[in-house]
Structures are given as C-alpha cells and as structure tokens.
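What follows draws every value from the coordinates through simple rules; no lab data is involved. Predicted model only: the values in this text are computed from it and were never measured. Cβ atoms are built from the backbone, for glycine too; each structure is taken alone.
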Structure I
Amino acid sequence: MTEINQKKRKLSKSTWAEITGSTFILPYALAFLIFITVPVFMGMLLSTTYFNLLEAPRFVGLSNYINLFTADDVFMQKVIPNTVQFALIVGPVGYMLGFFLAWMLAQIPHRYRTVLALVIYSPSMTAGVAMSVMWRIIFSGDEAGYLNAILLQLNVIDAPIQWLTNANYLMPVMIIVTLWSSMGIGFLAMLAGVLNINQELYEAAYIDGMSNKLQEIFFITIPSMKPQMLFGAVMSLVATFNAGSIGVSLSGQNPTPQNAGQLIVTHIDDYGFIRYDMGYAAAISVILLIMVLLFNYAAHKLFGERD
C-alpha cells in the first residue's frame, strides 16, 4: 500500500507540473494560433479567390497561381531574379558580417564592447527614420546630395547621378542600405554566443596544437555556438525578405523605376494595396512563404543539431 501511495503522489506531482507548464505556455500558444496560424490559412484560402475589397470573394481555384507563373511577365522577369539576387547577397553577407563583428567585439574589453555593440545595433532600430532622412540625402540625385557632391568635387563624374531613380543603381543602393541596418537581434544572439563559450576549450585546443585565430573560429567558436548561429541565420533570412519594401521607400515609387528594385514584397504591396487585387496578392504571399520555408530548411540543415 505504501508503494502505491508513493506512486500516486509522484503521479499527482508530475500531472500538476504538466498542468502548470501548459498554463504558462497557453497564452503564447493562443497568440501564435490567432496571429500566425489562422492568418496563414486564411491567406492560403484567399489566394484561391478573386477579391477586390468591394465584392464578396469569388472562388477561382488555381487561376491566380497559373497567371502568376504564365502571364505575369514582371514577376518572372524582374521580381524573382531581383529577389534571388537581393537575398543571395544581403542574406549571407549580412550574416557573415554579423558574426565577424560579434567575434571582433568579443576580443575587446567589456566597457568598450558595450558602447560599440550599441552603435552597431542601433541602425536596426532606427532604419525607417534613418532611411527616409539620411540615405535619401546621401543618394539625392542633385548636386546637393552628399555622394554626388563628393564625386563632383573629385571630378569623378561630370553631372549628378540619379541614384534612386536610375535602374542601374537602385539595386546596389538597396543592398548597401539593407546591409547597414542588418545588425539586429541575430547579431546580439551571436555576440552572446561568442561571449559564453567556455574559455577552457580554447586553452585545451592550443595545448593540442591549435596555432592561430582562424583555426580557433572554425574548430571551437562556430561548433560551440550552433544554436546562436541557427537563430542568427533565421533572423537574417526573415530580415532579408522583410526588407523588400526598401526600394519603394528609397525611390518613392511602387512599382520602382523600370522594376529595377521590385522584390516579391513590393509586388505584393503593388497588387494588394494599389490595385486592390487581394486574391492575387495572397497567392504571391504564399509563394513568398514557400521560399522562406525552403531557406529556413536549408539553415536548419546547416546549423541544426544532427541526430
């Protein structure tokens, strides 16, 4: 009887612990369900309809997807190549730059590190304001623009360049501005990961024959902070795709001049909030979701725990 009572007590304690844990998780689970899961499924359903905000949604099946890949020349010839180019440059470069800066900061004293980390992180918090105020002044297309003024004084150019309306320059400007503001939460996570590595691992490695900082990074630092590297990769991925509207903010036009800065996010805005074709915009959003999931899967394969 005593053993049975002890088992019952243990069972009641474990049950109570599960109930307590579920109670704490419940608000976040409900928030995720209401604000993430339900909108995603609603968007998928909306993508199979024609909806112009004035009439009731009309079911059209896969017509939006068929038109997207067969009749939308801008999407296939401009949006997809621009998005891939933007993602392949901004994503990896911003990610490697974040890791490099985090590693560099970890090598300096604490008081200087705190100030520099705040300086590096602050553009990600003020990107919207700084972009509209600072970057448009720097890349202004007249002689008063800072970059044009410097190049004219150095006799590099003879006339001001329209940086934000010229199709040849808009994408490079978008990449520069996005990289400038890319040191966000992922950068802080990687900085925390570097700072929390057990220093005894480095000492043991040097005793075993490790001879330089490059070996230290590849054999100790990166393997020891894979969770932070994975988090940084996911955050870099999300930030890259969310930064798609930067071309519109810089040029002041949607579509951007000659669709040179037209990314998948701006294509969604164009059809959803300018043309009010919500069903078609939802279909583009589903394609964006699939792209993000594929990149996310690749990040998990690269930095996730292997069974």
Structure II
Amino acid sequence: MIDLHCHILPGLDDGAADLGIALDMARQFVGDGVSVVACTPHIMPGLYSNSGPAIRAAVSQLQKALDGEGIPLSLVTGADVHIAPDCVAGLRSGQMLTLADSRYVLIEPPHHVAPQRLETPFFDLLVEGYVPILTHPERLHWIETQYHLIERLSDAGVWMQVTAASLAGGFGSRAKYWAERMLDEGRVHILATDAHDPHHRRPDLGRGRELAARRLGEVEAEHLVSTRPRGVLDNVSPSDLPLPVERDSTSKASHGRAEPAATTSGRSRASAPRASGMRGFAGRLRRFFAE
C-alpha cells in the first residue's frame, strides 16, 4: 500500500515531535503493509511556515535515518497545503509542493467555516493543470450544511481523500457517516492515514482498506490504497486511472468486486472524464461556476 498523507517528518508541525517518534511511525507503516509514504507537513502561513526546500531537506534526512535503521520504507515529498489564493504561484515557485513533484497536490480547506468562493482556488489549480486533492472532507465541520460544495468540486474534477480512521469511527460517528456516504456515492479517490503519531493518530491504512473492501469490494479497495496512489506518484493523468465506483445496493460488496451503481447520475459522472477530453473538461468548469 501507499500512503499519500502523513505527518511523519519530525519537528515540522503537529505531527511527529522528534526522530524517535518518526521511526516508530515508520515501523508501524511497514508492519501494516505500507511501502511508500508521502511526507506531507502542513503549509499554513502564520502557524506552520514550512517551505518546499525545507521539506525536501527533512525528507532526505529522515530517509537516511530509516535506511540506517534498516526500515524498508520509501519516502517521497509533498505537503498538506492550506487553501489560499496564491497556491498556484506557490507551487510554481517551489515554496509549496505537489505529491512527489507530480500534478497532484493535497489541499486542506478550513475546518470550521467554509470560505466564500471556496471553488476559486480549486478552479485556478485545475486550469493550470494541477489535480487538487481535497483532504479529509468527511471531517470538515461544515460538511452537513455545505455538502453541495463537495459534490460540485468532485464533479468538476477535484479528487477526494478520506481518512482511513474515519471509516473505523476514529473521528466519531459523524465523520464515519460522511466517509461511508462519500464512498457509497463513488466520490472517494484515495484513502490515507493522515497519521500524526504512533498512538492517537497512528498509521492504520490496512484497517481502512479492509473496511472499504466490505463496502465496495476488493478491486476498489485496492484502487484506493495502491492503484491510484501509485498513479499519483508516477504522475499518470486522471483519465488513465480507474474511476471510483458507486456502491451497488443490489449486491454484497463483501462478495468481492462491486460494479458502479446503475443510476443515471452515477453513469454520467463516471463516464464524462474519459470520453470528453479537454473540451469536456472546460465545459464542466464552465457549468461548475455557472451554478
């Protein structure tokens, strides 16, 4: 498995406090079956003023420590970028980082209040050729009243990353409900741990994969933790990666493979990106902002 969201770099944010904790987390990742981890500390001006060069140096140092300890875990660069009007400029300058220098970038919105014109920074990123990945939408405090924003972003081409622990109830029943609902609706592209420490926010991607498989089948569970994450690291176009599937309420997901639900809305959302190309992409963006 591959984890694309983790705060394992020591001393950079509210994640691992020191090298010993980072090494403990790395051992847990390996024990859970994870082979690659994206190091994604917060970039949040005024609170966590991390920069691309500093993150790259920290990843290199931690990789050397892992190799020295014989821990078979590969690290790649990234960041958990707090949404801001200057995201495109920050990525172009190298002060902000995409995942493994790909077109994919983790974007974190405010937790408590949905900002006005939330769509605009995502639109800017999409137009510039980036694929924004909205981190842990199921945990946003405003999701109940503004879920239509999540739907619109998803339909416009923004990827969604759900936290593995949310499926197990680790963030409460509310986050569990929204994580399961988004999975069932075929809106989740990636599961990740968002791990911060070895105990309270520990690496648990395997458990998340197991729970996703119960709902959507083994094939889609593998896509959530391996196929799409690998595509991100290899900078594969979204149109060349398997689309999320909706839960088929007429079959048992635990029996294995789950096919997309045979609903009009599900078919149109799943088929549009592959068939339309850039012309259809531009049309989706125009409709996105016209609504």
Structure III
Amino acid sequence: MMDIIENKFKKVADFCYELFRISELKLYSSKFSKKSFTQFQHLYMLIYKQFRKFTYKELLEDLADNLTLRAYLGLNKLPHYSTLIKFAKRLPVIVLEKLVLAFRRVIAQPEKVAIDSTGISLDNASPHFCQRVGLTMKKRPFLKLSLIVDIINYFILLPKVRKKPRHDTVDAKLMVKKLAKHYNPEVFYGDRGYDDNALFELVFEELEAYPLIFQKRQDVPKHRRKGRYRKETFDVFDYGEYLQRNKVETVISILKCKFGFSIRSKTVKLQKVETLTRIIAYNIDRLLESGVMTLRIIILKLRISY
C-alpha cells in the first residue's frame, strides 16, 4: 500500500514541477537566500500537506520516514517546521494565483463555466461543542471563497479569497475580467445572487459568453425590469439548462470532503495561502483521476529537480 501512496505523490511532484516551469518561478526567492531549500521544495511541501491533511509538524514527521519521496525531491535534509511557516508567511499570494492560472496550459478549453461562493470555517469546533457553549446563535468566523469552475471537467479555473463578507457581484466582476484574459467559455452560469446588469454586460461584451444567470423576482414582467442585458435574456431563459449550474456545488462539496471544511491557520495571510494550496491540490487530484496528466506532461528521464 505504501508503494501506491509514494507513486501517487511522485506524480504530484512531477506535476508541480511542470506548473512551476509554466509559471516561470525563480529557483530561489532572493539572491541573498541561504539556498538550503528551493522554492519548488517548499511549495511542494505545502501542497503535499493539503493532500495528507497534516499540520506542519506532522508533515515533517511524515517526510522524515518517507525516504523514497525525499530522495525524489532532492531533500538531503528537512527544514524545521518554523522555516516552512516563515516561507508561507512571506510567499506572495500572487505566486499561488499564477500557479492556479498555469492549469490553463494543461487542461482543455472550458465550454461551460459557473460561479459560486462558499464559506471556509476558521475554527474546528464541533456542532455539539458550539451548542454546549452557546455559539449556535452567534456568527462563527469564516473565510469567503468565490470560485469559477469548469462544470464539464470539474476543474477550478479561478479562485478569489476574501476575509470579510462582501456581495457576490463585487468579486464576480473582478473574476470575469480576469477570466476573459485566459479562457473563452461559451456559457456562464450563476444563481440569483449574481443578478446584476453590469455583470451581464461584462459576460456578454468582455467574456463574449452567454450569461445564464437566474434573475430575481420572476413575477416582474420584462417591460418593468431594469438593464438592457437583463431584459434581453429574460424571455429566452432556459431553466432546464440552468440546472447544470448545480455542478459547481458538486465541486465545492468534493473540495471540502477531500481537503477539509476548515482552516487551522490564524493569520489572514496563512489562511489565504492554505486555501490556494488546497485548490492547487484539488486540481492536481482531478488530473490524476482523469488521467490527463499522462497525456499532457512529458517527464524527462534526466529530470533536473528544482
């Protein structure tokens, strides 16, 4: 059984290597670095941590016993767990966002995409404990995660992490603009939380896709509705096709079931890093299950490791 686990995470290491190459990340974050460990090794350990649902200490204890994987990564020695935490603290979030965008080079161009948001819990208290201490009536801390998903192949294309609550359309407009630079979907799905004429306009004109967004107040006739694009799509709305949007809920469910419903980190920066590494781990896992990796990536025999 251990051989199967090791082989899987060797494949994860190869795929991470390809993502880092596509993103053109530097070997070391600074020319003044001690060069004891590379960015690839540190980033891989953060992603491996999400696969195994480890704490930082548990991660290094596991790697200490896994000599085969250590040799594959070129880890002659292991860092202290505080070194890994410090790396995560100084790691720019934009680097992880580049790694998420790097998937566009190894997956098929999405035809149908959907947007939705969810909350990631910031505490690990059980519902029974919350009820005992009276937390059920209070608002528990959470991180808001907005996702644009390929609902045919179940890949996460774009994430947006926010600490404080905001209306869904605030993040959606920024994400659609970014999506338009990298992908060309045909249909864009959204629930009634994204019913905003400015968002309809962005999807039509900038993304050049059809917005299949469920509008509020279905009892209001077309001539009384506001917004040119909302009026144009109201009469021709296909509710049967719109139900495909529910697949984004499936992706969120898989993400939480496989990689956890909560985040253990306490600072906002580490919470964002943990969330984005979890998304990278989810996409890699999807590629491994679908077998796309063996078709898309050529692993050189003389592999030069970061």
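Just a few scattered comments:
- Answer label among I, II, III for the case where relative contact order in percent (Cα under 8 Å, 6 or more apart), calculated from the coordinates, equals 16: II
- Test item: volume of the Cα convex hull per residue in Å³ calculated as 244, pick one of I, II, III: I
- Structures compared: I, II, III; top value of distance in nm of label points 7 Å out along Cα→Cβ at positions 21 and 141, i.e. the largest, recorded for I.
- Looking across I, II, III, the calculation of distance in nm of label points 7 Å out along Cα→Cβ at positions 109 and 165 that yields 2.2 traces back to II.
- Answer label among I, II, III for the case where Rg/Rh (Cα atoms, Kirkwood Rh), for residues 117-244 alone, calculated from the coordinates, equals 0.95: II
- When mean count of other Cβ atoms within 10 Å over residues 205-212 is computed across structures I, II, III, the figure 10.6 traces back to I.
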